[in-house]
Structure P
Amino acid sequence: MTEHFRFTLHTTDGMARRGQIDTPRGEIRTPAFMPVGTAGTVKAMYPEQVRETGADVLLGNTYHLMLRPGAERVARLGGLHKFMDWERPILTDSGGFQVMSLATLRKLDENGVVFKSHIDGSSHNLTPERSIEIQKLLDSDIIMQLDECVRLPAEHAEIERGMELSLRWAERSKRAFDDARGRALFGIVQGGDVPQLRARSAAGLVDIGFHGYSVGGLAVGEPQEVMFSVLEDITPQLPEDKPRYLMGVGKPDDLLGAVARGIDMFDCVHPTRAGRHGHVYTRYGVINLKNARHRDDPRPLDETSANPTARRFSRAYLHHLVKCEEILGAMILSQINLSYYQELMDGMRRAIEDATFVSYCASVREGWARGDLPALD
């Protein structure tokens, strides 16, 4: 264990990077996928189950936790780690994405954003300083600057305005952070799909100086090829000795492509949300268990899976749980999906170490292309 935040880059294979983040609460192996614990829980999962999937770090949501149960209350109860019984690192987002999604309930200006709660309509003021304060009260290990995320597509002038505002908020976030011992502060690169604006944002953030650098404002409506193009341009402009985090991404193919373009960290609600809706990820790709083809199928999802849960239950039983909307179905499929994501990250880490990353990605995609087992007659 360490008293400080430290990133070590172990090896590379092309632009793909294998490294490790050390924090006072434990190490984070990179590339890393962070399950999303929006309201102090990864939905339908016990904390120990999340850890058993291979997750080193979770994401908590500043916006939701500040509204309920409240950051000050969490602090009085010992901080978010104790509150949710998760001893390992936690990264908290800043609330910036929710600022974008609440466009009809907000008023944004230079100082920050005033918005109405989606829960009870109460008014709240979120500034860069307040966002940092909330994340400190939650006792987050990795803190994000407050930014404005502009949904794509958007006009050049609107993207530039949001990027410049985010840079000014980055400076204020850095001053409010004040080098809190044992914690890290990440800046967020904005600029939409405009390379020149992304470059200005990255240069400004590097000049301010952060422990890590995030790429925000992607997976907000643009095609995958646009996201990959932005990453190819921007990751070489970020410091090699700092972790790079792509926010809110994504599906398995997004992860492969982003790691190939130099990204170290990810988060996304997709694996647990997909599980709650009857979709499960295996080496065959995504399987829709709502489909009637599974209702009489005694076979497991994948009899060769390293995950015993994927080998344990029949497709017929899982189909039944999904159709009945039983809570157990959401629990099982969420666990399988998070395990698959962590297996994918582990496979990428090993492939980078062995300098076989390209062939590893090709073999994974080949399995998806082959598709699921044929239906039983």
Structure Q
Amino acid sequence: MGDVGQILGLFDSAAERAVDRAIAEYRGGRPVAIVAGDEALITLNVEALDQRIAEALDRLAPGRARLVLPAARLRRLGLDRTSHGVVAFPVADAARAEMLALKIDARIDAPVSPVAPLDEAALELARLTLVTPAVYAVPVARAALTADIVQVPAADVQDYRAAQVRATRLVARAPVPLEFAAETEFVVFRGGEGLRDQVAIIVGKPDFSKPVAIRMHSACLTGDLFGSLKCDCGDQLRGTVQKMAQEDGGILLYLDQEGRGNGIANKMRAYKLQSQGWDTYDADEVLGFGLDQRRFDFAAEMLRQLGVTAVRVMTNNPEKIGALKAAGLEVVADQRAFGRPTAENIRYLASKRDRAGHFIDFDAMVAHAPITT
């Protein structure tokens, strides 16, 4: 007779299943043990920490708890850092952890040590779960762990994104006529970031034997669906699809990477900071994020599975162009994706141009702005 292990072996790897479970637990505010060799690090989303939990964790390893912080957050705490760091917690103090991880006006209050490999994996797990990138952690012996805490090898956490690229697969497709693009097919892939669904929208009948016009568009709930004036995303989305329909067709990849890969909750936190005067990138840094958390290797894999090898990219972001080239696709040309400058988004657009190197020409934007009635 077979056993459950043999059945599970017919599906994804044990490593991917372990990370999937760890993501669910960590995002749910429960502790996860990251392991390597004889060592283990019990990690907790700092948003789920309170004094009662901090004291309970301290009893596992008295005086050894620590807060793992990304370099971006350490810079906001007053340090000139390009690497992540660890702050010791010799006394259980949930309020102090909240202050160092979340408070806008906080300042570092203790020496910062370099991160160990388990700490690096803990930060990666936090990024995968789209929660605040700050981890409260307690080191213990792996032998001390019990079966009721989810355990995940550090190496599997670090390899998870690449594994998801390899696992990306086409799961559904159907014609969906759109305004300005009646001949359009939606092709759904499962994979990429955390097994979420990604969509390739094939507009018209592009010739895949030639360079295909493509746009990689990260989901923007506020701009794409609700017409937010704080960004130009909705205009870019509809404008590029319309342009593809009017010319030789193309592919728009609609990627589940809200808020430059930070998630919708962190995007709203950043918007709150922006309403208080922070620049878009400074707001993200206050929360512990770098300029951009997105990756586009799985987008390149989607294109390959559709049979695309050469592209003409519709983007203002040089990082997207570089990512496609790095993934092995031939980028034969790039052209701008125009949105509408507004009083509400002008600072945002200028920041993307000046701080992230986006190709943004305000005069050209005005000339190509969608006509509204």
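Every number in this text was worked out from the coordinates using simple rules, so none of it is lab data. Not measured: the values here are computed from a predicted model. Cβ atoms are built from the backbone, for glycine too; each structure is taken alone.
Largest in distance in nm of label points 7 Å out along Cα→Cβ at positions 60 and 180 among the labelled structures P, Q is structure Q. Here distance in nm of label points 7 Å out along Cα→Cβ at positions 92 and 308 has been calculated and equals 5.3, so which of P, Q was it run on? Going label by label, the one that fits is Q. Each of P, Q could give Rg/Rh (Cα atoms, Kirkwood Rh), for residues 196-235 alone, but the derived value 0.99 comes from P. Comparing mean count of other Cβ atoms within 10 Å over residues 52-59 across structures P, Q, the highest figure comes from P. Matching task: 64, 47, 46 is the computed value of Cα extents along the principal axes in Å. Pick the structure from P, Q. Of the structures listed, the value fits P. Structures P, Q were shown, and distance in nm of label points 7 Å out along Cα→Cβ at positions 44 and 348 at 3.6 was computed from Q.
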